[in-house]
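None of the figures in this text is laboratory data; all of them are computed from the coordinates on show. Remember, predicted model here, so these are calculated numbers, not experimental data. Cβ atoms are built from the backbone, for glycine too; each structure is taken alone.
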Structure I
Amino acid sequence: MDQDNAPVLVMGATGYVGGRLTPLLLERGVRVRAAVRSIRKLQGRPWGRHPNLEIVRADALDTEALTEAMRGCRALYYLVHSIKPGAAHYASLDRRLAYSAVRAALAAKLPRIIYFTGLGGDPEHLSEQLRSRYEVGEILSLAAPLTQLRTPLVLGSGGASFEMIRALCEHLRVLVAPRWANTLCQPIAIADVLEYLAGCLEKPETIGRTYEIGGPDVLTYKELFRLYAEVAGLPRRFILTLPVRSTKLSIWWINLVTPMSVSLIKPLVERMRTQVICHDTRIREILPIPLRSCREAVAEALDNVRRHDVPSSCFDAGSTRLPQWAKGQAAPGAKVFHDTFSVTLAGPPETAWNVVKRIGGDTGWYFGDFLWRMRGFVDELCGGPGLCRGRRSPDTVAMGDFLDFWRVVEVDEPRRLLLRAEMRAPGEALLEFSVNPLPDGGTELRMTPSFEPRGLAGMLYWWCIAPSHHLLFRPMLKHMARAAGARILRGPVSSPG
């Protein structure tokens, strides 16, 4: 096969960087093969059915499946990593993922690998996350010539750093920050990161090299916060810097006032403690792209947010896996609780579906928003995402989308929406909306919360919240009918499962 026409394999095509790099490569005529766990999740993207895109199902730990995915490819973009920094198995899982890719690359005789990661400062004081990322780079180099791109900080809509800065500046007029607010950083726009990644594929001199990539501006985090407020048209933000470096306090506070979960905040805060500036500029000679300033990067990101045109997000990483009990394959002796609430409406199913698909985010939950916000607040206190992250689009919903503290795991438009809870709870919860046409021309709108408890704590949790379902979901269905402009023919009614 002509190597210039051979496909490139992208691992991590549904992630933040991969979700933007893949369509860019397709736009430039590159044949792309994407290895993903959920084909339907990728097909839900606007570019998910591009004629030059081949989607293969392959878990990153399945060496045999990865080997088949890599066969005939001219390069691999390795953009995967574990998503729970701070967990006991965090570095171990990253290591296993990397070795799985190495074994597959050796078996498939893969010519090269391109790897994107963060840039650290003093090697003796790398954060836990960066130590793991650097180790992954060393492991990947065992399989094929490795091109590494390392960056201090990425600015772009949906990115973890940008979303944290945006939430802090939007919610707080006075920011109280530890000493890391005075640390220098060198942000780069996500669009420029993508240009470098795509450009390395066409530049053979980058094979086997490691490069540092940063934007043209060097500034402190305090200056970055103020720059954001200015570009966003917000009143001046006052930043009080405390003479402390309390990482745990910073993580807890940021988790409380932003949509970020602890798993995303922890590596960001750890990296902010150390000054990281690019000292190697060789990549600019090979790929002399015009770099966006911080002001331009923030303005572009804000424009995307305001137009609801965010191609990928740091919140995309959630799994769309369905628990076995949701497939009718519960373990022997397992207890699963269900409640069912329904209302019969006049009109076609599309009338009810237009309300269902807009639930959450700025639309809210049609009834009891204060209670939903309280549950989200409790979740944030426990380190979960809460309600703050909203949803990707106000008018469309696709498999894999984040929706407040839920993840969309099934969509069958205009009939069914299935959500899996990502909030902290002693068990696994699902919330199903189904829209069913009736023989008499009416439509049944049904809500079914389900819960598989973990131990006694899970049982107590369900018994405590089950009564609130009747107080919340029955009037919620009435308000959904009102929002749809549909006349209620019967109900709402409920039946415990």
Structure II
Amino acid sequence: MRKRYVSIWFRHLLTDWQLIRQPDLKEMPFVFVTPEHGRNIITAVSPLAMAHGIEIGMRAADAKALCPGLEMLDDKPGRSAKLLKGIGEWCVRYSPIVMIDDFSIDGLIMDVSGCPHLWGGEREYLKEIVSRLKSKGYTVRLSIADTAGTAWAISRFGTVTPLIPPGKHTDALLSLPPEALRLPEIILTKLRKLGFYQIKSFIGMPRSVLRRRFGEEFLARLGQALGTVEEIITPLQVPVLFQERLHSLEPIKTRSGIEVAITRLLGNLCLRLKNEGKGLRAGILTCYRIDGEIIQIDIGTSGATHNVRHLFKLFELKIEQICPALGIELFVMDATKVDDVIPGQETLWAGKPGLKDQSVIRLLDRVASKVGAEVIHRYVPAMHYWPERSAKRSALITEMLETEWHVDKPRPTELLKPPDPIEVMALIPDHPPKFFIYKGIKHLVVKADGPERIEREWWLDEGEHRDYYQVEDEQGQRYWLFRSGHYGGQQRYQWFIHGFFA
């Protein structure tokens, strides 16, 4: 596929933005100024102020002399870049790869390869972008060409057509001034001194001569415009590997229309995932409304899947969060996280399916979509005897167990972390207590089993062993108590409650 680039030049970016916010300034010449070395320097000029001969870089005092009624507004560092970033994110509806022009900070560059046909061709594509930005209040010039450098040059210095046919970018550059190559002023000064006022004056000269006179940067910029040197495009939003886009011929306003769009996107996305042995773990649906608003809903799954029906049900639970207003013109589906899908192996004698049953996983996904994934936890056994370390959080519902749960000895259904200290009455050493006091309440022990000694894992930390007892009080409630350390001598011991049995 031949590469095609669009350059958008905002001729009056800051002043157009100000007019959108304050329409009463439309009949008044105004500028933006910023302090520089003790002087106020003009950074942006409105069209009316420009008609009075005021230019960017002029001192505010000189501008005031040319136009006594000039309105001066304070500029802020980084305002243009921030504004362009917002507009660039809005322009993602026209291309997934949008970059801020880092040379002049007053435009955008888009890699539109494979995009214009969705609008009926490049000419209609450019008309659509111009009309939409104009309707928002911005004055722009656009161009489309085989290279980003040529598109940039034509949008700012071109006089004939903004649409450069494929393969004709070199011819389009010949009559333009050297400024169209995005060269620094020091190189432009050298070119003017030598009488090079058009690109055709030096484009045919040997590269060795040009390198010796003007340096490597000159050759790099010329090569980028001609397409012989690759220009790196750093997009505002890094394109997702698995992404599907759906443009609407008419704005979508109904729930049924949104459902159809989601189904089509998931069908295409899941087919790609299936062909590569992948499954979706997290996905985002982005809806671009015709009024400029962007709405997003996201889903997550417990395990990688490319089941269209299941994923649609997860999105269906959140469709109510999408307010189409005047209509949605573009839907974008991103699989932000994918994992390998491992097909299940059939067995001759299948045991209990448990979490290997896909219906259980789908149920958990739907519950997570309603109450939040953070409230669903799965714990798996860890290879430790010390109670606090005997279980760990699992990142995946489908994670395989490294070891089996120990069921040979009873363990409480609720484990306290950390254990709470208690007061006990113990008449016989190494025997369970007669009663214990927990949170001010006295519990008389009527039944007890134990002790079960659990030694501390000395390679991880230091401390005493524990002797655990299962006890039952007069109310029939069962507890897991332990004594830390030995009785008697100089050794200290203390009793704790560590858990509750069902």
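Comparing relative contact order in percent (Cα under 8 Å, 6 or more apart) across structures I, II, the highest value is found for I. Assuming 13.6 is mean count of other Cβ atoms within 10 Å over residues 17-24 as calculated from a single structure, say which of I, II it is. Structure of origin is II. Computing distance in nm of label points 7 Å out along Cα→Cβ at positions 401 and 465 across structures I, II gives 2.2 for structure I.
If you line up I, II by distance in nm of label points 7 Å out along Cα→Cβ at positions 161 and 369, the top spot, with the largest value, goes to II.
Among candidates I, II, the computation of Cα extents along the principal axes in Å that gave 108, 63, 55 used structure II. Which one of I, II has helix-only ellipticity at 222 nm (-39500 (n - 2.57) for each DSSP H run of 4 or more, over all residues; to 500), as calculated from the coordinates, equal to -8000? Derived from II, not from the others. Can you spot which of I, II the value 22.2 was calculated from, given it is mean count of other Cβ atoms within 10 Å over residues 105-112? Working through the options, I get structure II.
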